[in-house]
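Every number in this text was worked out from the coordinates using simple rules, so none of it is lab data. What you are looking at is a predicted structure, and each value in this text was computed from that prediction instead of being measured. Cβ atoms are built from the backbone, for glycine too; each structure is taken alone.
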Structure P
Amino acid sequence: MGWEADVLLWIQDNIRNPILTPITKLFALIGNHGEFSIAVALLFMIWPKYRKQGYVIAISLASSALVSGLIKHIVGRTRPYNAIDGLEPLVSKLSDSSFPSGHSSAAFGCMFVVFLLLPKRYGIPALCYSIFMALSRLYLGVHYPTDVIAGTLLGIFFAVVTTTVYKKKFAPALPAEELGKDNE
């Protein structure tokens, strides 16, 4: 564990505070089972202007969640609070494996598509949400740094792949404002 244990214990001892703790717990709650990301995908799917992008978001989210869950099952890495003496999780102990972070994978699988395809007024907050979601997993003591890095990269991978396929197959026929290029 070495450096990863050091990072998590340092966060616990130096970063945790009464202001950030309820915020990170809220992020954990809305990230459970991908509810918030699913809601974002559905919102864009029912919004006529961004319907096609909503489908891309949903496909990326589903792909990253499916592969993340499969890898989690195969790898079977124990949670850090079960392996690092003195590390206290700030949420209920989880029964599934640690690697990769499903919260990070889902957040980036969804929100990175928003960042890539939609106007900056949606994309930048979406990217900030993803980053905070990933960092919250460390703050709460439920994932190792490499779990979060892997989940983040997995989500970004599927976001880039689905966005690239969308742009190659459908984007040439769409007006620029529908591609999110209007940067509203």
Structure Q
Amino acid sequence: MTVVFLIISAYLLGTVLTAAWVGKLFGRNIRIEGSGNPGARNAGRVLGKSAFVLVFLGDALKGAIPVATARWLELGTTVELSVLLAAMLGHILPVFFRFRGGQGISTYIGGLLLFHPPLFAGFAAVFLLLYPFIRSFTLAGFGAIVAIPFLACLFPFDHLVPLLLGALSILLISAHLKDLMFRIAGGTGKNK
């Protein structure tokens, strides 16, 4: 019962769109400006660097808080990743915003960093290795996201951990599919 309550709570926390609240502070509606995406990148593009930082931190906390709670309750790594998945689903598909939310990267980063810092370091290393060759934040980020389940096999995790990390990777790639196809097709723009 505790796990079910935690998963539902993580989803509901995820539905709190930080960018919408930060936009209100600036007197703007981030959901209809720029790309219309309520995430850190669009907030930074429309409202500036301070808005980017605020939204990134707020969204990252949405991933970190459920993971920290599951760890505090000593529920194990499988539950920690399950609540991170729930928080990301809440962010990407918020029930209170007609299932039109952000893309989940900041929430993923916050949760992954708290879940296992060495694994997060691997994520960052793959990104930094790929970026000089690809010259696209989007594609280098996707490379790092795809690598995470495989990197997890280098650590003594429960056998379900790589599978759950794979589910997180699939969720993120699905949320970014349009942007990913644009990049693969050679598109250019502000997101590059």
Structure R
Amino acid sequence: MENQKSKIKNQTSIQGFSLIEVLIATVLVGLAIAALVAANGSFTMANVAGADLSTAEFLVEQIRELTTMLPVVDPNLPAGAVVTVLGPEADETGVTLYDDVDDWDDFNSASLGAPISAQGTPLTNLAAFSQQVIVQKINPTDFDEVWPDNHDPSSNFIRITVSIFENGQPISSASWIRARY
């Protein structure tokens, strides 16, 4: 009998995990999974915001391309005439009739139901977005100073500002300066 007891003492016993060790391991794995889910949500939100910003910059460029080749003021205006009101003339009732940059003052594509392309056609697949255009006369010696529309002498420089909105929330804005020459 004593011989059997010594055999039992010499054998190594196999022990399992204690309940506390299992609980600690479960908590650690749970925390790691929760951190991964939170990180995934953050990455998804950042990706959506990046896609929205990319779309907004595309829409700004559409207006820039549309106005690049247009004269700053109405080409039918007599030489030396002062532009007293920015915006479309009375006979220009749609964006396809706008023949100069100042016609775009206070344009908002929301009234069309969708932003417009560089060709002036609505981009209906981007209907959640809208473009707002502001055209301002600026002081030729201080581009930060905005002159009123009826300022005399007329400025040879204008600032075009395009703001992009998604469902009414601002996404992006860009400005550039054009010369009348």
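Overview of values
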read-out	value
With Rg and Dmax of the Cα atoms in Å derived as 17.2, 57, matching label from P, Q, R	P
Answer label among P, Q, R for the case where mean count of other Cβ atoms within 10 Å over residues 42-49, calculated from the coordinates, equals 19.4	Q
Top of P, Q, R by FRET efficiency 1/(1 + (r/R0)^6) of positions 18 and 122 (r between Cβ atoms, R0 = 35 Å, to 0.05), largest first	Q
Among P, Q, R, which structure scores highest (criterion: distance in nm of label points 7 Å out along Cα→Cβ at positions 66 and 90)	P
